[in-house]
Structure formats: structure tokens, C-alpha cells
Structure 1
Amino acid sequence: MPVTSLPSRYGIGSFSREAYEFVDFLEEAGQTYWQILPLGQTGYGDSPYQSVSTFAGNPYFIDLDCFVEAGYLEEADLATVDWGEDPVRVDYEKIYRSRFRILRKAYENSPFALEREEDGRREQKEFAQFIAREEQWLADYALYSAIKNEFQGKGLAEWEEEIRLREPGALNFYREKLADEIRFYEFQQYFFRRQWLDLKRYANEKGIQIIGDIPVYVAFDSADTWAHPELFQLDEKGFPTAVAGCPPDGFSATGQLWGNPLYRWDYHRDTGYDWWMKRLAACFELYDVVRIDHFRGFDEYFAIPYGDATAERGGWRPGPGYDFMRAIKKNLGDKSIIAEDLGFLTPTVLKLVKESGYPGMKVMQFAFDSREKGDYLPHNYPYNCVAYTGTHDNDTMVGWLEHVDKEDLAFAKKYLNICTAENLHWIFIRHTLASVADTAIIPIQDYLGLGSEARINTPSVLGGNWQWRLLPGQLDKALAEQMLEAAHTYGRA
């Protein structure tokens with residue numbers, strides 16, 4: 001379940017009291033993992049897979065109540081804000097317009113503001129230590145964010161060339177002009193990191209590990225692309241020569257155009273994948289287990305000419321292969337990684353996943369989708385895999401059952417020996433838990449038996465995604481007992 005889906009008073013899930021209550025619920029329900037979506041700060045489209053920084057956290061998740069407790073805000077400051085009217089949907093436009101204004105007020109009232117540097121010496125010391133420790137990414141991210149705000153949110157492609165290409169004079173000019181704004185973004189990241197690590201520590205003490213998610217690509221309009229153009233396939237003006245996506249298939253006749261810049265894998269190889277090693281090391285500070293999205297991209301990646309409106313003219317190019325996995329093991333050791341290996345898999349991808357030793361993913365819904373060519377039937381699962389009823393890109397189990405092709409549903413009922421029309425979603429959950437997969441992850445919407453209204457994301461559909469939220473009290477003791485019983489029955493608690 002994404003952090004965004006937690007209930008809260010402020011329009012979007014955060015590291016608030018409700019997050020700790022969710023951890024308590026997971027413990028009561030006999031769960032040992034909480035899998036979340038990427039925690040990065042989102043940009044246009046609100047997708048956690050299109051972050052403005054691969055290292056920075058999302059300021060939307062900062063618990064505002066802590067600022068009231070610290071005296072940086074008053075309850076009245078929060079009570080007058082319009083966070084959105086629908087309690088089960090995030091209104092990102094309203095969150096964007098309100099969250100940074102409130103955070104700015106908290107910053108100005110805190111001892112961290114530039115004009116109040118003499119206040120709170122202890123807090124200033126810890127803050128300075130954080131800035132120094134994270135300097136390798138924080139300085140560029142804070143400057144990028146301050147400049148973007150100065151330009152009224154314009155994307156990197158629309159910036160003046162001298163600053164877009166990081167000319168030294170322009171960099172110095174904006175560092176001096178926007179010093180206070182830069183400090184404001186450092187302030188946000190300080191509290192994001194502190195609050196998240198407190199929550200993670202609480203979960204770990206309850207016996208629950210966090211499965212995080214790292215997008216394989218970064219957004220073009222990001223601090224990463226701006227600060228390190230040498231890492232990406234860009235021209236001399238800083239624009240992509242090709243972008244990422246997926247080819248046409250049974251789910252999309254024109255393919256998927258993600259638009260992310262592609263990596264210069266030759267450069268990464270020559271530098272020992274240094275940037276990637278730092279990126280993964282940062283992830284393992286935040287998570288216990290890391291799911292690497294679009295694992296296939298390390299074997300082959302799909303390149304689409306920059307400027308194309310669809311993915312139809314794209315083609316496959318070789319990735320770094322096992323050389324990249326070797327670098328991970330050499331530099332980071334034996335880490336807990338999940339390989340997102342869904343979709344059409346070539347023999348070379350299957351070989352790469354096997355050689356890496358990382359568990360791949362098996363999705364129950366795909367087993368009964370005649371358009372899906374992968375082998376997801378439970379009797380074929382290896383031990384070394386992670387089984388799901390569905391992922392954030394799937395419909396909920398109830399929604400899938402309502403919309404699935406009749407022939408596919410008939411096969412599913414035959415395969416699973418279903419003789420009832422009641423609680424079908426629980427039959428799929430139980431077969432997922434009963435599989436030989438070493439780990440099984442069930443979306444909270446499936447445990448709740450919710451329909452398509454609770455779907456997190458519909459790939460290739462712009463708008464309406466990443467919005468679903470829980471209602472307060474929706475996770476009750478009866479559901480916890482039902483989940484615990486299932487976990488005990490199949491040896492998963």
C-alpha cells in the first residue's frame with residue numbers, strides 16, 4: 001500500500017499518527033512486510049515513477065502535526081486550508097497549492113530559517129550535519145528546486161540556456177539570489193528523512209520490514225538530469241536523443257511512451273557504476289528490501305526517438321547485463337533485492353534474473369489473462385519469487401473479476417476449482433498465499449474486497465491515478481484476524 005493511501009487530516013497519507021497505526025494493524029494481522037511505492041518527490045502527472053530527484057523524498061509525506069507540537073505552526077494554520085473534499089481521493093492540485101505554503105510558514109517560524117540561525121543551536125547542528133552528509137545530491141536538488149520555483153514551475157526544457165547548461169556564472173548568481181529558498185528545500189528534506197527513519201524504525205521493532213521501490217529511470221525534468229547530464233543520452237544542448245518506453249503489445253496498440261532519458265551505459269560501466277551504487281546505497285538506508293522496477297532494462301532497453309508521440313518507432317538496445325549485478329554485489333554486498341521482471345521476457349532476461357539470484361515477481365491475475373504470454377500459473381512458481389494477486393498497475397482483484405474476459409474467468413474457476421460466486425477475491429488471495437513462493441504480497445485493497453474505484457494506477461492513462469486512499473477505521477480488528485488466520489494457515493506468520 002502506498003504511503004499516499006494512508007488516511008490523514010491533510011488530504012494525502014503521510015508519516016503521521018495514522019502511519020504508526022497502520023504498522024500496528026500489520027503487526028496484529030501477522031504481517032512481516034509493508035511494500036510501498038517510491039517515496040520520491042513527484043512532478044507533473046503525480047507519478048512516483050517520474051520524480052524530480054532520485055534521492056529526495058516527497059515533502060507531501062512530512063507530518064504537519066509535528067510542526068504544531070514544535071511550535072512552528074498553529075492548529076489554525078492547518079484548519080483553514082482546503083486539502084480536498086473527497087476523503088478517498090487525493091486532490092493533487094490542492095495539495096500542491098497548499099502543502100508548500102504551509103511548509104514555508106513552518107520553515108519561517110523554525111530555528112532553521114536563514115534569518116533565525118542564532119536560535120536553536122542544537123537543531124542547527126543536527127541540520128548542518130544532515131546537509132554535509134547528503135551534500136552529494138542535496139546541494140543540486142535544493143538549487144534545482146529553488147530555480148524551478150523562481151521560474152514559476154517551468155520544466156527544465158524551458159529554462160534559459162545558461163542555467164539549463166549549468167554555466168558557472170549562472171549557478172553562482174542563483175545560489176546567492178535564492179539562498180533562503182535553497183535552505184527551505186534543505187529543511188524539507190531534513191524533516192522528511194528524520195520522520196521516515198523514525199517510522200521505519202518503529203516498523204522494524206514490530207517485526208515488519210519495508211519493501212521499497214526504485215524506478216529504473218529518472219525524469220528528464222529532474223535534478224539528476226540537470227546536475228549530471230553525462231549520465232544520460234543527451235545532445236550538446238541538454239535534450240534527450242531518445243527516451244524510454246515499451247513497445248506495442250496486447251495491452252497497448254501504440255506501446256507506452258514514458259519519456260525518461262536513457263542512460264549512457266558505457267559511461268556508467270567506465271565509472272564502475274558509481275552513481276548507481278550511490279543511488280542503491282541511499283535506497284538501502286530507507287528500505288530493508290528494494291524492488292528494482294523494470295529489471296528487463298538492464299538486459300535490453302527500449303529506445304524511442306525523442307519527440308515521437310507514440311512508442312511505435314522504438315527499438316531494443318543492449319543494457320549492461322550481469323556486469324551491473326556484479327558491481328552491486330562487489331560494492332554493496334548481498335542485499336535483499338526483488339527483480340520486477342513482468343511482461344514479455346526473452347531468454348537473455350530470464351538468464352539475467354537467474355544469474356543475479358534475485359527473486360522475480362509472479363502475478364496471479366496474469367496467470368489467467370490470455371493476452372499475457374508469461375508463465376504465471378501457480379503450479380509453475382519457483383521458490384525464489386514473490387507472488388502477488390496484483391500490483392499497483394493492476395485492477396483490484398474484485399475489479400478484475402468484474403471486467404475479465406469470460407473465457408479467462410472460466411479457466412480461472414476451473415484451475416482453482418471454484419464452485420461458489422461468493423468472496424472470489426479471497427480464493428485468489430488464499431491460492432497466492434498457498435503457493436511455494438518464498439514471499440507473498442497482497443494489496444490492501446484486495447484484503448478489503450474493494451472494486452476498481454480503489455485501483456492505484458492504469459498504465460498509459462494520463463490523469464486519475466495514484467489517488468486512492470483508505471478511510472479512517474476501514475482496517476478493523478475483524479480484518480486483522482482474517483488476515484492473521486490466512487497467514488497462519490499457509491505458514492506465513
Structure 2
Amino acid sequence: MLSIAYNNDRFFSQGQQQNIYMNFSLPVTYRSFLPRFYRLASVSILSNMMVPLAGLCDTAFLGHLEDIRYLAGVILGSILFDYLYRVLKFIRSGTNAITAQAVGRDDEEGILLAILRSGLIALIIAFILIILQYPIEKIGFTLLSGSPDIEVSGIEYFNARIWGAPAVLLNFVFIGWFLGREMKAAIFLLSFVGNFSNVGLDYLMIYRWGWGSMGAGLATAISQYLALFVAIIFMIVSVKWHGISGILKKVLDKQEFKSIIALKGNILIRFLALISAYSIFTNLSALLGTEILAANGLLLQIALLSQFTVQGIGMTLQTLTGNFKGKGTIEQILPLLVVSIINSLVIALTFAMIPFLFPETIFNLLTNHQEISQATIKYTLWLLPLLSLTATAFMLEGYFIGLKESAILRNGVLIAFFIGFSPLAILSYYWQNNHLLWSGLTAYMGTLMITLFIQLPKVQSNHIPIES
């Protein structure tokens with residue numbers, strides 16, 4: 001029988017944890033999972049934060065080259081990868097939900113099948129991307145606007161980085177699988193190796209060897225394979241492989257694959273709706289003028305940094321919700337949701353309040369163009385409702401994904417996009433009004449939050465057995 005060695009690392013002994021948390025006047029349902037929640041959330045947040053920080057290092061290396069076309073080309077090419085890979089993060093969320101429920105049931109076979117099936121799906125998608133790289137490149141750079149020199153630089157970056165697609169998507173699978181098993185050391189080390197090797201390779205390929213945008217693309221692709229190597233080692237040492245032949249025969253079970261594809265497909269729609277809203281927001285910003293585009297871009301950087309941080313809590317919520325569901329300890333799910341919302345709101349409001357309270361200090365760090373700084377300050381107030389609603393909506397999404405109620409999530413994002421966002425976005429273009437554009441993005445998150453919140457009692461009752 002195949003068995004898996006579960007990760008039981010602790011920062012404190014059980015007795016120390018009880019002494020620390022018993023001092024708080026909290027209900028038992030909260031005290032029992034809070035230490036576990038904060039340990040996993042801290043690692044998830046830290047690993048998520050490494051992504052934008054490594055991106056800043058890429059920009060710094062390219063930005064110090066004499067020829068600025070390399071930086072401009074990579075920025076252009078990165079838009080394609082941001083869209084592709086952010087959409088494909090549905091693989092991570094789906095794997096996390098399936099694994100966490102299998103762990104909760106002590107289903108050792110199901111845990112391994114989760115990564116094998118998800119890994120197979122990831123590889124199929126990755127190879128499709130590589131096979132179709134030429135049409136993707138042509139269509140992408142036709143839609144993106146840039147001078148011929150910048151476009152050539154962007155294509156060089158794209159053609160180098162696309163070969164990392166199998167590693168990127170498999171790493172999504174591994175991160176979801178490690179989160180589902182609460183393997184904190186594996187999550188941290190995978191993120192650390194992937195992002196910091198990228199910085200080191202950038203130094204060699206861009207600064208030392210002068211490979212420009214192609215070097216930036218190669219550095220990113222190679223760093224993903226190094227991270228994948230670390231992930232495979234963790235998998236090998238945590239799984240006892242006797243009985244694997246019987247497991248492999250079940251990987252292609254049609255009914256199970258149908259269920260997995262339905263789950264991941266609905267989560268895919270979630271990512272498509274969110275990223276499409278932000279893409280349309282950026283395109284409409286450009287139509288409102290260069291100054292508005294720059295101002296909105298600066299505010300979006302703060303919004304995205306907040307989202308990366310909050311997503312760390314959302315992934316923790318997914319993991320523990322799935323685990324509690326698998327174990328049958330569903331009475332802890334609502335307290336977990338409450339804790340997640342409170343913590344995510346604290347983070348979101350912090351990100352929103354700092355530029356609101358210290359606008360000139362923050363925006364002068366980001367740009368030395370005073371006209372851009374002043375334009376940005378006019379719209380800073382929108383960060384308060386947008387980031388607050390985003391944090392709450394993301395937590396509700398994590399709750400529904402953890403319970404594998406992805407159809408509700410799919411319906412919610414479609415309502416948010418077509419009823420919440422689209423009408424205000426159209427009006428903002430018609431009236432050429434940036435406040436209306438920001439209200440559209442805020443309405444997307446508000447509509448999504450309300451739509452999911454309405455479904456909360458029904459879903460909760462469906463997953464709580466009626467006591468006789």
C-alpha cells in the first residue's frame with residue numbers, strides 16, 4: 001500500500017502553542033486552528049511576495065542598460081505572459097482544493113492521484129503553448145503596440161521564455177499540492193529558488209553577458225526549471241513508492257478526470273473574468289490619455305501588491321477549508337472564513353491607507369514626473385473601497401474553491417463582469433471619465449462579493465449534516 005509521510009513541522013511545541021493561545025479569550029473553534037492558520041498563511045504570503053519582488057529586480061537590470069528598447073520590449077512581452085500564466089493559475093487552485101480534501105480524509109491514494117492527474121493536465125496545456133508559440137506570438141504582438149525595435153526585443157524575450165512553460169505549469173501544480181499537504185518548507189524553498197535564481201541569472205545573462213531581452217527570457221525559463229527540480233526532490237522524499245503501479249492505472253479514470261476538468265474549468269473562468277476586467281481597465285486608461293494611463297498604472301501596482309499578499313491568505317483558506325471538509329470538522333469552516341476575512345481586510349486597508357495618508361512620499365518614490373504624481377493623487381481614494389472589496393471577495397472565492405463549489409464561483413464572476421463592471425466601463429469611455437472607470441473595477445469586486453455572500457447560507461447548509 002502506498003503511503004505518504006505527512007509534514008508535521010512546528011515552530012512551537014503543542015504545549016507552548018496551547019499556553020500562548022489560551023491566554024486569548026477566543027472560542028475553542030478558533031483556538032484550535034489559529035496557530036496552524038498563521039504558520040501556513042505566513043509562508044504563503046511570503047512566497048507570493050517573492051514574485052513581484054523578483055520582477056522589480058528584472059526591471060532594474062534592464063533599466064540600467066544603455067539601450068532602453070530591451071526594457072520596453074520585455075515590458076511588452078511580459079504582458080502576454082502575465083495574461084497566459086495568471087489565467088493558468090487555475091491549475092494551482094484546483095490542485096490545492098482536491099489535495100486538501102484528500103488529506104482531510106486520510107486518502108493517501110487520492111493525494112498522489114491529485115498531483116498525477118493535475119500534472120498530466122498541466123503538461124498537456126504546456127505542450128500546446130509550445131506548439132502554438134508562433135501564432136500566439138503573432139496574434140499577441142499584433143494586438144500590442146510598439147515600435148519595430150521594441151517589438152523585435154519583445155519577440156526575442158517571448159521566444160526564450162516560452163520554453164519554460166512546462167516548468168511554470170508543473171510548479172503551479174506542485175505549489176497547490178504542497179499547500180494542500182501544508183508542506184511549508186517545500187513551498188518556501190520552491191519560491192526562493194525560483195525567484196532568486198532568476199535574479200542571479202539576470203545578472204549573468206543581462207549585465208555580464210549582454211544578452212538583453214533574450215537573456216531576461218532565458219533567465220526566467222531556467223529559474224523555473226531549477227524550482228521544478230527542487231519540487232520533484234520534495235515529492236520523491238515525501239512519498240513511498242511501493243504500490244505505484246496500481247495507482248498509475250487509476251490516473252486516467254474517466255469519471256474522476258471529468259470531475260477535475262469541471263472544477264478547474266470553472267476556476268479558469270474566474271481567472272479569465274478577473275484578468276479581462278483589469279486588461280480592459282488598462283486599455284480604457286490608455287484611451288483617456290497618457291497621463292491617466294500612467295496614474296492608473298501606478299495605483300494598479302499598489303493594488304496588485306495588495307492582491308498578491310491577500311492571495312496568500314486565500315490559498316491558506318482554500319487549504320484548511322478543504323482539509324476540514326475532508327475530515328468532517330465542518331464546524332470550523334465558518335470561523336476560518338471569519339478569521340481570513342479579518343486578516344485580509346487588515347492587509348488591504350494598510351496598502352490602501354499608506355498612499356492615501358502619504359501620497360507625495362509614495363508617488364515621488366515611483367516617479368519623478370510631478371504631473372503624474374498629482375494626477376495619481378486625485379484617484380488614490382478609490383484604493384480604499386477597491387482593495388477592501390477585493391480582499392473580502394477573494395476570501396469568499398477561497399471558501400467556495402476549498403469546498404469544490406466552483407460552479408457558484410463561475411456564475412459569480414460572470415455576473416460581476418457583465419453586470420458590475422461592463423456597464424460602468426462603457427460609460428467611462430463614453431463620458432471620458434476616469435472616476436467612472438475606477439467605479440467599474442470597484443463594482444466588479446462589490447458585485448462578486450455580494451453574489452457569493454448570498455450563496456453562503458445555502459452552501460453552508462449543504463455541507464453541514466443535519467443532526468438527528
Structure 3
Amino acid sequence: MLNKRRSGILLPISSLPSPFGIGDFGSHAYEFIDFLKKSGQTYWQILPMGPTGFGDSPYQSFSTFAGNPYFIDLNELIKDGLLSEEAVAQTLPDSERVEYELQFKRRFPLLKEAYTNAVSSGLLSDDSFMEFKKANIDWLPDYSLFMALKDIYCGKPWFYWPEDIRMRKPQSVLDSIDSNQESIEFYSFTQYLFFMQWDKLKKYANSNGIEIIGDIPIYVAFDSADCWSHPELFQLDKHHMPNAIAGCPPDDYAVKGQLWGNPLYNWEVHKKTGFEWWLKRIQAAWKLTDIIRIDHFRGFDEYYSIPYGSEDAVNGTWRKGPGLELFQTIKRELGDVPIIAEDLGFVTDSVRDLLASCRYPGMKVLEFAFNEEERSEYLPYNYTKNCVVYTGTHDNETITGWYANLTPEVREAAIRYCNNAYTPESEIAWDYICLAMSSIANTCIIPMQDYLGLGNEARINTPSTLGLNWTWRMKQDAIESDYLALRIRQLTKTYGRLSFSQKSDKKDNE
């Protein structure tokens with residue numbers, strides 16, 4: 001998979017056009033796959049697809065196994081007779097950016113209406129729904145109960161719930177299951193819809209030669225079904241509160257470091273279980289996608305531990321992670337899982353050694369390549385084949401925005417490297433797309449915003465901030481013209497990244 005010269009596009013599901021205010025698994029997702037095929041691409045990279053909580057970040061999900069109900073295609077429910085077209089159109093209007101609060105307030109009543117209609121039509125007695133629940137018995141009951149209880153307690157995090165259920169006293173759990181059967185079944189139903197629709201979309205992508213690159217965060221959210229149902233897997237005290245939390249130390253970009261707030265893993269417990277939870281997590285992610293990008297790979301070598309209650313990340317310490325043992329276990333038990341290691345930031349020799357031992361491709365970002373000293377490991381002449389090159393990621397500026405904000409000294413260094421002093425800024429993104437495409441890296445991934453030449457108004461996320469993060473959406477007419485697809489395809493062909501089946505296309509033999 002990642003050992004051949006190929007390319008793809010990064011676009012979150014949420015950023016797709018759709019009629020209902022957020023990208024989903026509907027017709028526009030299928031049209032984007034058609035666009036990828038027409039463009040000669042092999043990969044569609046997405047972000048984590050879990051249900052989002054506070055801050056709407058896909059990296060802070062209520063579950064590492066569940067899917068986001070916002071991505072369910074409501075038009076499909078209309079076709080199935082579970083919703084009326086009028087009710088959906090009146091409830092969820094389209095919007096230029098994702099409005100998560102509106103999605104939360106208006107989408108769930110529609111899904112509950114669909115659930116009620118599914119019950120009355122006998123759909124929940126269908127074998128496929130029963131088989132789905134059975135196949136996901138390891139996580140679905142806990143997740144569905146967790147979400148039902150969040151409704152009862154007005155959305156409060158589980159660590160603010162009453163003591164008995166917060167601590168999962170057996171009788172309290174049984175009582176909660178008995179008294180919330182309908183709500184539990186509803187949340188299981190939303191997961192059934194999510195997975196059935198995603199499976200159909202993924203099969204369409206694969207049948208058209210497109211592989212999905214998924215993404216899993218290294219950590220899970222504290223307010224998650226995973227942490228509530230398996231507290232023994234995390235560094236929690238006897239009251240199930242964190243002893244320490246995750247983050248990053250101070251650097252040039254964050255003088256007080258980054259305080260992520262996620263609970264840290266109790267790696268000794270994970271080792272004693274043969275990394276059972278991690279095996280299930282990787283297996284679930286691999287079933288959903290074709291390739292897995294693992295966020296913050298260095299945390300498996302050493303992780304940054306910050307005392308719980310700290311106001312910033314200044315006083316953290318580095319602790320040893322599971323290292324190679326985890327990935328040897330994954331390979332032994334699951335085989336050669338295709339993994340991309342996010343190894344950005346300050347990387348130590350021990351992290352490099354771990355990456356080399358695993359033989360996973362790391363990441364190279366062109367926006368990190370240029371500085372006044374004109375020396376950087378992210379300059380293309382320093383790459384090896386076994387890496388994935390990006391112009392930027394979801395956490396970076398768009399190339400157009402980045403270039404506009406460069407200091408005169410760094411811009412001059414970039415111009416010297418690219419020899420492009422006379423390129424107009426409206427076309428500057430293409431110079432860096434070509435630089436990435438022409439590099440020796442086996443895999444090249446370009447964010448869709450860069451192909452569209454958009455500025456920082458289209459940035460996906462600015463780390464350690466709140467605001468417009470995760471809200472950008474591609475306009476409906478962005479890929480309607482054949483011109484962009486053919487331009488991308490020509491570059492892909494020029495730089496030797498078309499697959500064999502794509503090369504056999506008549507267009508590329510004329």
C-alpha cells in the first residue's frame with residue numbers, strides 16, 4: 001500500500017458539502033470519490049470519525065469505537081421512509097460553516113423520530129441490526145448506556161454524575177440499564193445507521209480504486225465511554241480522577257506548553273492484558289479504513305505527564321511508554337497493519353529508532369521546511385522513500401495563508417529553494433503542491449484547500465485555540481468543473497503517481 005508512488009487528498013467528512021449543515025455520507029461524499037478517481041488519486045485521508053464533545057474536536061470523542069451521528073445521511077433515511085423530506089428541510093438548513101450547536105439541538109430529534117419509525121416498522125427486529133449489536137458487544141452497550149446517562153444528567157461529564165453510577169457500582173449499572181432501555185436502543189440504532197452507511201461508502205471508494213486513510217488519536221477523552229467503562233486502563237486514582245494528564249512541553253509555538261487534559265494510560269495494566277484494548281482499537285480502526293494514521297506517535301516512546309490540576313504544561317515530566325512491544329504485539333496478532341506515524345514536532349533519537357524498528361512511514365510537512373538558516377529535515381532533499389509528504393496538515397495554515405504570513409527572511413529562503421520569485425500569490429499553492437508531488441516520498445497527501453488555493457479562512461484547526469476550528473466546509477460547486485480534476489491528474493501523471501489501473505485509462509495513453 002504505502003510502498004508505491006501514490007498520492008491523495010486530505011478532506012474531513014465534516015468539510016464535505018451537504019444540504020444539512022455538515023458533511024455526511026450522502027451524495028456529495030460519493031461525488032468526491034468520483035473526483036478523486038478522475039484526478040488520478042489513490043487515497044482519501046479523513047480525520048477521526050468519533051462522536052464529538054466539548055470543543056467539537058474529532059480528537060476529543062465520547063468513544064474511540066463509536067461513529068459520529070452527525071455524518072449519517074438524512075436523505076437515506078428519507079428514502080427508507082424513516083423521515084419526511086419536509087421535516088428534515090425545516091429542521092436542518094444548510095450553512096457555510098458547520099454549526100455544531102445547531103447540529104446537536106436539531107439533528108438528534110430527527111434521529112429519534114427515525115428511531116421511532118424504525119421501531120414501528122419492525123426494523124429493529126431485523127437480523128442485520130441484531131447481528132450488528134452482537135458483533136460490537138465489546139463496546140456498544142457501554143457507549144449506548146453512557147450516552148443515555150449523559151442525556152439524563154444534562155450532558156454533564158461522567159465524573160460529575162452521582163457516585164454510584166460514576167464509580168460503576170454493579171447494581172447501579174444494572175438499574176440504569178433497566179430504566180433506560182429505549183434510550184440505550186436509540187443510541188445503538190444511530191451507530192447501526194452510521195456503520196451501515198459508512199460501509200457502503202467505503203465499498204464504493206474501494207471499488208473505484210480509492211483507499212481511505214483513517215486517523216486515531218493516541219489518547220481518548222476523559223469524558224468518554226472508554227474511560228468511564230474501563231478506568232483500570234488509565235492513570236486514575238481510587239475516585240476515578242486523573243493522577244496526571246497529557247500534553248506537550250513548552251516550545252517556540254506555545255511558551256507554556258499545551259495542556260490537552262486527556263487521561264494517561266496505565267501501560268503496566270495494558271501490558272498485563274497483552275494490549276488487548278489496543279488490539280481491539282487498531283482492529284476496529286482498520287475495519288473502518290484501509291490505512292491508519294496514528295496521532296502523536298512519539299507518545300508511545302515517551303509521553304509527557306502533567307500533574308492533574310496544573311494550569312499549564314510547564315511542570316510536566318517525560319515517562320517511558322510501551323515502545324516497540326506494543327507494535328510487535330499488533331504485528332503478531334493482527335498482521336501487517338498499514339500505519340502512518342505522526343512523528344512531527346521535537347523528535348528524539350529513541351523515537352527515530354522506534355519508527356525505524358516498526359518500519360512505518362513518518363510525516364514530512366513542507367510548511368516546516370523553510371527557515372532563515374535554510375536547513376531543515378523537512379526539505380525534500382532530506383526525505384527517504386518511506387515517508388508521507390504534506391504541504392500542510394489539518395493543524396496548519398493553508399499554503400496560501402502560510403505564504404502570506406511568512407517573514408521576509410523566510411519567504412526569501414523559500415523563494416530561493418523553489419526558484420519562484422515571479423509566481424503570483426494566487427498561484428503559489430501550486431508551486432508547493434508540485435514540490436511535494438515531485439519529492440522522493442512514496443506517498444503525497446495534499447489538503448483540498450491547497451488545491452482550491454484558499455487562504456486561512458479555510459484552515460481546519462488552530463491548536464490550543466477555540467473558535468472556528470473544525471467548521472470549514474467546501475463549497476458545493478468547488479469540484480463541479482472538470483478543469484481542476486484534470487489539472488491534478490496531469491500533475492499526478494507528470495510526477496509518476498498514477499496507479500497501474502489509472503495509467504491504463506484512455507486519457508493517459510493518448
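Just a few scattered comments:
- Ranking 1, 2, 3 by distance in nm of label points 7 Å out along Cα→Cβ at positions 95 and 127, the structure that comes out highest: 3
- Test item: distance in nm of label points 7 Å out along Cα→Cβ at positions 71 and 335 calculated as 4.1, pick one of 1, 2, 3: 1
Computed from the coordinates by the stated procedures, all read-outs in this text should not be read as laboratory data. All figures in this text were calculated on a predicted structure; none of them were measured in a lab. Cβ atoms are built from the backbone, for glycine too; each structure is taken alone.
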